[in-house]
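Dropping the structures in below, format is structure tokens.
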Structure I
Amino acid sequence: MPLALRPDAPRPLPAQRRSRAGTVAAATALLLGLVAAGGTAAAQAAPSAAQPAAQAPASPPPPAPTPQNPFGSNTYVFDPGMPVAQIQATVDAIAAQQVDDEMGSKRYSLLFKPGTYGTPEEPLIVQVGYSTEVAGLGAAPTDVTINGHVDVYNRCLTADNCIALNNFWRSLSNLTINVTGLEGCRSSANFWAASQASPMRRVNITGGNLSLMDYCTAGPQYASGGFIADSKTGAIINGSQQQYLVRDSSIGSWSNGVWNQVFSGVNGAPADSFPNPPYTTLDKTPISREKPYLTLDSAGQYSVYVPSVRKDPAGTTWENGPGQGRSIPLSDFYVAKPGDSAQAINAQLARGKNLLLTPGVYDVDRSIEVKRAGTVVLGLGMATLSAVNGSVPLTVADVPGVDIAAVTVDAGEVNSPALMRIGKAIPGAGGGPASSAVLSDPANPTTLHDVFFRIGGPHVGKASVSLEVNSDNVLLDHIWAWRADHGNGVGWTTNTGRNGVIVNGNNVTATGLFVEHYQEYNVIWNGENGKTVFFQNELPYDAPNQAAWQHDGVLGWAGYKVADSVKTHELWGGGSYVYTNVDPTIHATRGLEVPVTPGVKLHSLLTVNLGAGTLDHVVNDTGAPVSTDAVGVPSYVADFG
């Protein structure tokens with residue numbers, strides 16, 4: 001029988017974890033249904049396997065070469081005048097190719113011109129697979145309406161083992177979904193059953209529910225965390241999502257919590273109640289800036305709109321009219337294609353161009369160097385920079401107002417000292433705070449939006465640090481730094497990564513920080529006055545033994561380390577998880593480690609065991625241990641400091 005969870009009576013869900021494909025452990029129970037706001041049944045009878053993408057050719061048809069598509073062969077620009085069947089055939093073909101291609105090199109951007117697509121009688125159903133972006137080209141999300149669905153379903157590894165734990169690397173933005181169409185269980189919601197690196201931004205959901213899990217397939221139906229910003233929805237079914245951040249949005253309701261649900265500046269968010277249920281609610285976000293996005297006007301001219309910074313915001317930027325920002329014509333961008341060299345890209349940046357990366361993988365043998373204040377670097381279709389010969393693929397000078405958005409960075413076979421560096425490199429980086437970056441601007445921070453890092457997974461990768469932030473006044477808005485736990489080139493001595501994120505600058509704020517599996521401290525925060533709204537961490541799975549993973553008399557390494565010299569720091573909603581599947585006897589002394597001083601304050605903290613190993617404390621020497629005695633049951637610390 002389905003288990004119904006009322007929105008006003010959240011309760012924890014079963015223990016769950018992300019696992020290597022094909023080796024997911026059975027759970028103690030299954031969540032087969034939820035009840036949406038107002039008592040409407042959200043789940044009907046669950047079929048035994050995922051609905052597959054429609055049958056389609058091995059490769060999608062190439063987009064028509066027109067002046068209104070200057071973005072290359074992997075970008076599709078749809079017009080509301082196109083027959084729905086034509087659009088449906090194209091998106092089905094892309095889904096069939098991408099829905100299981102987790103580590104592949106294909107990248108796609110599906111762009112919709114302003115207008116309406118699909119009807120109640122002939123809805124448009126878009127299934128979103130790996131490395132696929134779906135975005136509207138309007139000035140506001142209401143300028144593009146899809147009558148139908150834009151869905152992510154579970155991947156069924158076998159007929160009775162369907163999960164969303166590895167549903168990474170896709171995005172949805174800047175459009176309205178009027179939920180209609182499909183039959184039975186699939187008609188009950190728009191499904192976005194995705195985990196890390198799958199942002200939803202500037203989305204308007206009308207006519208139905210939004211479900212962040214796929215309850216229409218056989219269990220265990222797990223999902224592992226996501227990010228929504230600047231969006232408006234009705235009822236949201238959180239379901240099995242382990243952790244989630246919703247920022248600066250408006251929601252009708254939220255169904256339940258699992259371990260760590262954080263709401264920052266969200267109208268309609270549940271009240272702060274951590275840990276029972278585990279909701280952390282901030283009335284306002286300390287500082288935010290929305291991601292730049294591509295627009296197309298009535299004259300057929302493309303621009304990139306760059307939203308302005310907002311201090312202490314709540315709610316969306318667009319519900320009450322246009323937000324503040326600036327529009328940059330596409331002619332001011334260098335439109336790069338895979339195969340362009342870093343040298344050629346740098347020559348265009350030196351001429352004052354901004355950079356638009358069209359979908360694909362770019363081999364980068366020297367740093368792409370952003371030196372001009374206010375430069376925008378925008379990726380389409382999960383554009384990926386891949387390090388060659390130990391390069392640092394992207395660097396940003398100590399200048400204000402740079403926006404780096406929707407870019408994935410992969411390590412290469414030769415170790416890189418860093419995969420992205422913001423501000424001038426500091427000798428012995430990681431050893432102490434930065435000197436003041438006098439050219440930074442607290443009112444116009446350099447910002448990273450939806451920037452993802454991978455060490456291993458697609459191929460062997462090595463990098464000492466994934467992201468190094470040396471400038472002051474930087475905003476990190478949705479980062480996933482991942483030392484791969486599955487895929488290609490994976491192993492303790494194969495995909496080596498010391499630290500995920502090192503912050504040396506002062507006044508740095510992170511809204512949505514996911515950092516996982518690094519071999520020493522996952523995050524090191526050396527700068528003063530840092531703020532983090534939502535932190536999620538898994539410690540490394542694959543340490544061979546305790547001797548290989550300890551330091552200075554401490555077992556393991558903390559997931560989040562604030563340097564002993566720091567006087568001011570604040571974090572809201574932080575979790576660190578342990579799963580040492582190579583040697584289950586391994587201990588980690590603590591999940592978070594911070595100096596004990598009045599200006600360092602942490603709120604809503606937890607650790608949890610995912611099936612192997614032991615985490616002895618939550619923060620410093622505070623908090624009960626988590627072990628296999630109670631898999632999936634968190635240890636909580638509501639406030640520290």
Structure II
Amino acid sequence: MITELGHFALILAFLVAIVQTVVPLVGAQKRWSGWMAMAEPAATAQFLLTAFAFGALVWAFVVSDFSLRVVVSNSHSAKPMLYKISGTWGNHEGSMLLWVLIVTLFGAMAAWFGGGLPPTLKARVLSVQAAIAVAFFAFILFTSNPFERLAVPPFDGRDLNPLLQDPGLAFHPPFLYLGYVGLSMAFSFAVAALIEGRVDAAWARWVRPWTLAAWVFLTIGIALGSWWAYYELGWGGFWFWDPVENASFMPWLLAAALLHSAIVVEKREALKSWTILLAIIAFGFSLIGTFIVRSGILTSVHAFANDPERGVFILAILAFFIGGALTLFAARAQAMEAKGVFGMVSRESALVVNNILLAVSCFVVFFGTLWPIVAEMGFGRKLSVGAPFFNAAFTPFMVALGLILPLGSMLPWKRGKLGKVAWSLRYAFGLALALAIIVWVMQTGRSALAPVGLFLGAWITFGAAVDLWSRTGRKGSLSRLMRLPRADWGKAVAHSGLGITMFAIAGLMAWEVEDIRVARIGEPFEVGGFTLTLEDVRRVEGPNYLSTMGTVTLERNGRFITTLHPEKRDYPVARMPTTEAAIDYRFTRDVYVVIGDQQADGNWTMRTYIKPFANWIWGGSILMALGGVLSLSDRRFRVAAGARKTPSTGVPAE
């Protein structure tokens with residue numbers, strides 16, 4: 001009964017979304033306040049109905065209702081409760097329902113907290129957001145119905161993909177979708193502003209918090225996915241440049257560019273066209289990511305579906321919204337005339353360079369991701385584009401970004417003197433350079449990757465500290481520092497997080513030690529100054545799997561450190577093995593052990609990695625997300641838009 005009610009609620013939400021798309025839009029055009037006001041209750045109703053439908057699906061997974069096809073395909077009665085719940089979105093149909101739930105959530109939040117918006121703009125924003133929901137409601141109901149019943153329910157299910165039965169993957173998709181779908185709000189604001197024919201500083205203040213929230217969620221989601229890949233897949237890396245990884249990374253880069261571009265619109269009323277275009281393209285890349293994950297066009301361990309028909313539907317959604325928005329953008333170009341004038345050496349110019357580097361690096365990733373398809377379709381050649389290409393093509397843009405970031409952050413608006421800013425950063429630069437030289441001397445015979453990474457990381461981090469201190473005035477003090485706006489602190493923390501992540505990635509890639517061998521039980525071996533001994537291998541039974549578990553002691557200089565238990569698990573229901581790495585996490589390094597197959601002589605293959613500064617990658621990501629949260633908590637984000645209310649009569653009808 002509950003599942004039927006959930007299906008009915010989903011249909012009702014679809015109908016409400018259609019009404020919300022049309023009525024407020026007409027009302028805004030005609031200046032009919034009653035029709036415009038209908039958008040708010042409709043947005044709330046749409047969210048509540050979708051939330052009920054999603055709750056009904058969660059309930060079906062919790063109680064193991066095997067009359068639903070999606071539960072049979074992605075659950076099992078013996079599965080732990082956490083993975084029963086996460087199984088709701090660990091599949092195509094359920095994840096799309098989560099996708100549209102978040103679309104309606106953001107629409108409802110715009111209705112609840114958009115009191116400072118002009119009525120016509122608010123009505124149009126909610127209409128565009130509802131139109132996005134309409135498209136995905138249609139996609140779910142007509143091609144991916146999660147409430148589809150089976151005529152003859154089986155006794156038990158086929159279990160969830162074992163790779164997804166992990167805490168990291170339980171929380172990774174919701175955060176990622178909050179980021180993906182959060183960019184739909186920036187898109188809705190951009191299209192609504194184009195319809196209104198007005199883009200100004202107030203619009204930029206309204207759109208920035210939504211974009212920042214989406215960027216924070218994307219940062220957390222990408223970091224969780226990277227961490228999961230690191231410890232769960234057993235291959236020893238944190239980023240594979242997989243198509244689905246790239247699909248989340250590209251919107252992140254464009255969202256970062258959009259954030260910085262919106263600052264210029266807010267402060268100087270410049271870069272209006274570019275900011276609107278970024279808002280459209282950023283959401284477009286979110287839709288491209290959805291297409292890649294669900295169409296089967298590219299092979300990935302992360303893909304949810306391999307269904308070209310569904311891919312064509314998503315491609316049609318992408319073409320309609322992005323094509324329509326770009327057409328409207330071309331028609332409204334004259335309404336986005338820039339007012340602010342700035343010199344070549346100014347914060348505006350630095351932010352322009354920042355935007356160019358982020359956007360071009362995004363399109364480099366896009367090119368590398370899709371090139372295998374282009375090569376096969378256009379030239380009949382099967383190619384793979386892997387880490388060597390991406391590392392070589394993407395890294396220079398990040399190096400350039402790291403070099404200019406501290407300088408650009410401290411340049412004044414409109415016009416500045418580069419020499420003066422550089423002089424104020426002399427100690428930060430000198431200290432970063434000294435650290436890099438010391439590391440270069442200490443690591444005799446190795447590449448320059450780690451020293452360069454350390455220099456960039458330290459330069460960005462120390463530069464952020466100097467920038468923060470400079471805001472306390474000539475007579476800086478700790479009390480003034482603590483009273484600085486949270487947005488200033490957020491900027492410094494986020495930039496520091498980026499610097500730490502850059503150094504950690506460079507250090508890990510340069511100093512990692514790898515050892516692959518056949519290990520004898522009881523016989524110690526050395527790897528990177530550590531002594532490892534495979535003491536035992538035994539069979540262990542888990543809740544829904546069988547495990548081959550090794551016992552490995554880790555020592556250094558004769559001193560016992562810990563005991564590690566690498567595993568190979570076999571899930572009988574899913575008929576799929578997984579590798580569970582055993583990792584000794586420490587502040588400056590990880591020891592990473594993977595057990596392989598047993599050899600004919602009774603010994604076992606083992607892979608061992610010494611990974612310096614691996615945890616700093618995710619620590620830096622946490623700092624970036626924390627910086628975004630600090631900026632969002634700044635009171636100016638909540639009241640600035642409301643400070644410049646514009647009466648509805650002041651907006652020209654077109």
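Supply the structure label, taken from I, II, corresponding to mean count of other Cβ atoms within 10 Å over residues 119-126 with the calculated value 17.0.
Derived from the structure labelled I.
When volume of the Cα convex hull per residue in Å³ is calculated for each of the structures I, II, which structure yields the highest value?
Once volume of the Cα convex hull per residue in Å³ is tallied for I, II, the winner is II.
Taking distance in nm of label points 7 Å out along Cα→Cβ at positions 287 and 471 as the criterion, which structure among I, II has the greatest value?
Biggest value here belongs to II.
If helix-only ellipticity at 222 nm (-39500 (n - 2.57) for each DSSP H run of 4 or more, over all residues; to 500) computes to -1000, which of I, II did it come from?
So the calculation was done on I.
From I, II, which structure was Rg/Rh (Cα atoms, Kirkwood Rh), for residues 183-478 alone = 1.00 calculated on?
So the calculation was done on II.
Once mean count of other Cβ atoms within 10 Å over residues 271-278 is calculated for every structure in I, II, which label goes with the largest value?
Going through I, II one by one, mean count of other Cβ atoms within 10 Å over residues 271-278 peaks for structure II.
Quick check for you: by distance in nm of label points 7 Å out along Cα→Cβ at positions 207 and 535, which of I, II is greatest?
Largest calculated value belongs to II.
With relative contact order in percent (Cα under 8 Å, 6 or more apart) coming out at 8, pick the structure among I, II it was computed from.
I
Bear in mind these aren't lab numbers, they're just calculated from the coordinates by the rules spelled out. Quick caveat, the model's predicted, so the values are computed rather than measured. Cβ atoms are built from the backbone, for glycine too; each structure is taken alone.
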